[in-house]
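Engineer: Pasting the structures here.
Any read-out appearing in this document is the output of simple, stated calculations on the displayed coordinates, not a laboratory observation. For clarity, every value in this text was computed on a predicted model and none was experimentally measured. Cβ atoms are built from the backbone, for glycine too; each structure is taken alone.
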Structure I
């Protein structure tokens, strides 16, 4: 069955891969871009895509843009909330304005786009929202506190959104990729300058390894896109869908550690009951 997709950040990374796969499968795709350069490049690569200009941090413009897209191209069936970026930096070294920017894009922007579709999907009693979070919305590692914080936030919002929209036949799934061959760790990543030598031994090997691994990750964006096309066919999709064997292993390991820790401190935890 042919569906109409609305994909934020469709000109690169997962957004581009999903747009390409959806078009190849015969679906209709509306992609968002922020610049003339991105518009022209995407149109050259995917001539059949329909495009709208949207900066997800322009919160007031989002409802109008969504309304115009549906007026021009027809009702949207699937929202792929993909626009986002990574921030790398030791927490103590990273300025607060970088945290604000990270949340503006990854949390507030994604939520604002979803909210623009919620009344439309609710009234139609149909729709599928895929919020692209990350394995970093379920696990953490040193040096990406702002990024993990933003993805944890979107993960929680997605779960509530899923529960609230379920009575109306609207599906919501958080897509949680591990390491993939996108620009996330390359040109798209914002990196805070180093300033405190005490963190060198902990963080510099992590930063160096991430740079060396960029472009060589195990995950294939085209295979993720194929998995998303399978996801949107499901009548009972998962709350979150991990993508990649590294995500599966790291999240599973964390859940095991969490269960062990919760059990270890059960007596202290339950001692607060009145």
Structure II
């Protein structure tokens, strides 16, 4: 199946998973348990995981699926994968538990370490972001028509750039001050999940610095959306994030920016 067909199929699967998530979200009891690393897990995480894995297996039986809620896989197994699906069935479980709406379903197709297709769906907001390499980035708000999105030039205030910065609600906030000091004028907003990267892609924010731990399934889908919208998602050395190339599934610290890595390097320096 070609990229456009795979992207549209992934959009449908993400929307179906979102419906399952909302069924749990609307209940008084979210079915919360604690994982081995003490992070929370809900019935919604598991329902979305099961649906996405089964649907992707029917869509493309030849492609492995790596989900946050999968059993741990050894590096030797993953190393043999040139092309596979990378999934976070419910990104922002803590936001889900707090019922603030800032959680997403993330589905990415990885090929040779690069996110080639990305779908990020926010069920509570009914907002869908999607992209495929070379085809552009798109957003659909509810039942509205799907529209192309792009990053924006940084707005000016008094003739000088004024950056809109989005950041995590919980992680790495203590490390942000030195970086933010380099921006001059800025406005900071705290938001959960992959929505932060998508807001940069949509042109509602300019920079998302993540100076805390994330996993590969947290970023891959949104990275595809951002890059196809004209932005960059890179590590602190300004190299783009790549997937399945190391023993750990943890990402380095990263920066999502509404421009090129070269422009970001000029802004923040070495």
Structure III
């Protein structure tokens, strides 16, 4: 996935479940004698590596020593979300907002937690708060696109994805999402053109290859669809799971159905 702006936005990608959890070494538990910056770095390292069970008590120790550290509250909230505690994550992000009212990251992270609870309007309000202050914030634009898609507004979702891709060159997932929205909106030629560009530029990008598989199968290019699927499924087996595609990756329903139909064919 594309790079994010700082650890808080790095954790966002982990929380949307588009990154795999990485195994890590045994935790280096902090003691009261360990300086606060060192504990903070240990907590960041555990968070980056997906060791959320180790990260949470480390963030707890940071907050015991620095209860007014907004960044620590926000990161603590991201770990709570990664552990499936969306309401606790929202509470943590609101503590961060109270301590640092102009920082967009807690709004972005609270929006992600609100999405996990299906609170689409609240999530959209958080993303609009960011965009009112920075209309080219690519993360807020992308997340707002996911909200619009969840509400069935695929034309508005595509606009958001395209704006996110324009704001952050190299934001491959935003470009893939825009192509999928075009597929859903009945523009397969445009979707195919954009997906082929992505595959040429990022040959190991599973999302674009899986989307191209669905589109090619639907128009009858079965052989080429199978070739792209061999690459996509080898890169990321989650694309075999329609529930993951709909609920986590947030593909539109049309492409998900097309890929399901393809899989039913090749598995006979």
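Engineer: Using the calculated result -14500 for helix-only ellipticity at 222 nm (-39500 (n - 2.57) for each DSSP H run of 4 or more, over all residues; to 500), pick out the matching structure from I, II, III.
Structural biologist: Computing helix-only ellipticity at 222 nm (-39500 (n - 2.57) for each DSSP H run of 4 or more, over all residues; to 500) on every structure in I, II, III gives -14500 only for I.
Engineer: Here's a follow-up. Suppose you compute distance in nm of label points 7 Å out along Cα→Cβ at positions 86 and 254 for every structure in I, II, III: which one lands on 0.7?
Structural biologist: Derived from the structure labelled II.
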